[in-house]
Structure 1
């Protein structure tokens with residue numbers, strides 16, 4: 001079973017995503033970027049995909065992704081956020097590579113298909 005790290009400060013969304021994905025994947029959760037980074041460092045050998053929000057307390061998803069990209073260039077990263085208008089330009093301008101961006105809200109089918117695509121590649 002593939003492992004996904006889900007990082008979002010919205011507990012309702014995290015619980016919903018967990019419930020949707022736990023049938024197919026092992027899910028690790030974190031409520032902010034610092035906890036996400038700690039969880040990644042403890043489990044980096046088995047995490048295939050990180051799904052993260054951007055605006056979170058303590059450490060933003062943006063800061064977390066920047067640090068994680070220095071630790072691993074192979075882990076897939078999907079940003080799932082409502083707070084960015086032009087995400088690809090933002091990440092490209094900062095030199096941080098993400099594999100996919102999904103705008104909140106997204107349909108259940110969009111989420112599942114995107115995750116499947118990222119984990120299989």
Structure 2
């Protein structure tokens with residue numbers, strides 16, 4: 001059956017009645033996934049307080065500068081267990097009920113400094 005895509009108006013053939021060509025379907029799926037990932041990150045930030053939780057007293061609250069911190073430095077084993085980082089990790093935390101005992105939000109500076117130097121540069125010695 002010859003159909004016309006509702007988005008790009010290209011004619012395409014399909015066994016089923018479809019509104020979109022394969023290219024536009026992929027684009028719609030990508031957009032849907034992008035929106036789901038954005039929503040999951042917002043849930044993550046909301047669950048953990050929307051600001052850096054480093055004991056140094058950092059006050060960073062810009063969402064683009066915040067990320068997940070593993071309190072017991074077990075991020076590699078966590079990523080290995082869930083099969084990846086980023087949104088896969090957020091999804092795992094959501095499924096666990098956003099646990100606060102092993103995870104928190106930290107700004108990139110605090111988190112990176114702890115990983116590289118062993119402590120945040122703003123922490124009192």
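If FRET efficiency 1/(1 + (r/R0)^6) of positions 19 and 75 (r between Cβ atoms, R0 = 25 Å, to 0.05) comes out at 0.05 when worked out from the coordinates, which of 1, 2 was used? Going through each structure in turn, the value belongs to 2. Calculated for structures 1, 2, FRET efficiency 1/(1 + (r/R0)^6) of positions 3 and 67 (r between Cβ atoms, R0 = 30 Å, to 0.05) is largest in 1. Here Cα extents along the principal axes in Å, for residues 43-106 alone was derived from just one of the structures 1, 2, and that gives 32, 23, 23; the source is 1. Each of 1, 2 could give Cα extents along the principal axes in Å, but the derived value 36, 30, 29 comes from 1.
Laboratory data are not the source of any read-out in this text; all were calculated from the coordinates shown. Source: prediction; values computed, not measured. Cβ atoms are built from the backbone, for glycine too; each structure is taken alone.
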